[in-house]
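Multiple structures follow.
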Structure P
């Protein structure tokens, strides 16, 4: 049984999840690549897979370090299954890399709960989000998460509210210096970086429609129970769980405003949605229902692959 196997956090779970991710990555690339393979291309894809795999480990560290879920492997399994349901998320290397930096930032933001090294954590979070926004501009919306965290964790000192600006300025200075040295037109770079579109016609494919419907249906259902169970959490931990909901909302907004809707933008929703759904799986008493949900997520990619 899948649910029983992943109900604990063991090294073998990481191996299995990594293997599933590798299969998804290889199959997706094999079915979409129309270029002749060469050493450079293969190297780039190996590095991209490394980024995806590292994101899984960062997510696992995030949830375990901050007790966002119980000790199990559901979160990383769901994260990888979400990628399987919408493999388009692997087709844009910039969004994959940006998502990794967002996970770095989210880890630092949630850890503000301890009220230790606040300035360092705020700088790190803003630093990572700014870097992410250079790869995918709308990642910048996650700055909202920093502001909300300052409010929820009752961090009122004015200096702390100004630190994110220092993080932004640091990345801006480094990026500007690099562009000047490499003779890159800064104006053109940022002009091409910032764009928005509300045209969803490019997402009109059977696989994306089916995948999106299933993910959003499961997500909304899980969110209902997630919010309902917030009252049962300790007062000190509620802000952390609330931030996950806000992160999911930001992920949805990014999908809506994304200038090029290829399906890759859904990756920003996967981490918070995986945490929310894991919390739901943990409270399901009917084992058959829990098992069914996981099997649906496992079988949907195979079925859509045949469409």
Structure Q
């Protein structure tokens, strides 16, 4: 079974990567994440007890999404391990975003040199900040920051969830098909939590308090894993130590790690005006350094796929 499971593990992750490279993302109307967003949207209103409603939503909606996808993959497993791997790989693809992140960050960075107005407008697809008064360097900074942060949110977190969610059940004797269903369900749960946070997790929205706190918990490991992957991709191990000096100044307990490591690896200043500054002694990134930052995120993302496949395969290899 070891050879079959290693092939299945590689196939799950490889299928997700292949679909991302070929398709990038399904149209919004057909994207399950957009469907989930429609379920979350009714929570975004004034409630008599907003925190309680937010807590119930954070508990029920992600579990519902995870249970649905896990159930579909489990049903597919009746046709064999290959069908289960195909279902889990498709689920992983739908919970991740890699090519579009790299393309958008690269396009925004390049546009700052030729059409700053367009770069500011296109930045909205990456960062939820007012870009109307940002300089070219600040727009590039925002693109690099978003590439690093979204590496953790949009790729490493679902990969971690699938790998760990599949490996642990397999290690305790669960069938390979059920292990893949569990991993796919956990990846969907993580994506659902992150989606709720991105829609509701603002100080101005009390209903988003529970989703935001849950996302802080869920992202603790992926953010730090992303920082390690970025340091490895940049061949800059000391960037982890340097980043640790600036992370306390970032309001998020997690996003400062991948952003800070990339700031250190590129030796550039990354900032959100009025909120935080990473590597304050550096200069804002040039177009060339911004492109290098996007390439570093690309290498770190590919490493994340490889590591996820290895972690998923590890229990069967060790027990053989």
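Observations, loosely collected:
- Structure with the greatest value (metric Kirkwood radius over Cα pairs in Å, for residues 82-145 alone, set P, Q): Q
- Highest-scoring label, criterion being distance in nm of label points 7 Å out along Cα→Cβ at positions 138 and 282, among P, Q: P
- Test item: mean count of other Cβ atoms within 10 Å over residues 210-217 calculated as 19.8, pick one of P, Q: Q
- Across the set P, Q, mean count of other Cβ atoms within 10 Å over residues 130-137 reaches its highest value in structure P.
None of the figures in this text is laboratory data; all of them are computed from the coordinates on show. All values reported here derive from a predicted model rather than from experimental measurement. Cβ atoms are built from the backbone, for glycine too; each structure is taken alone.
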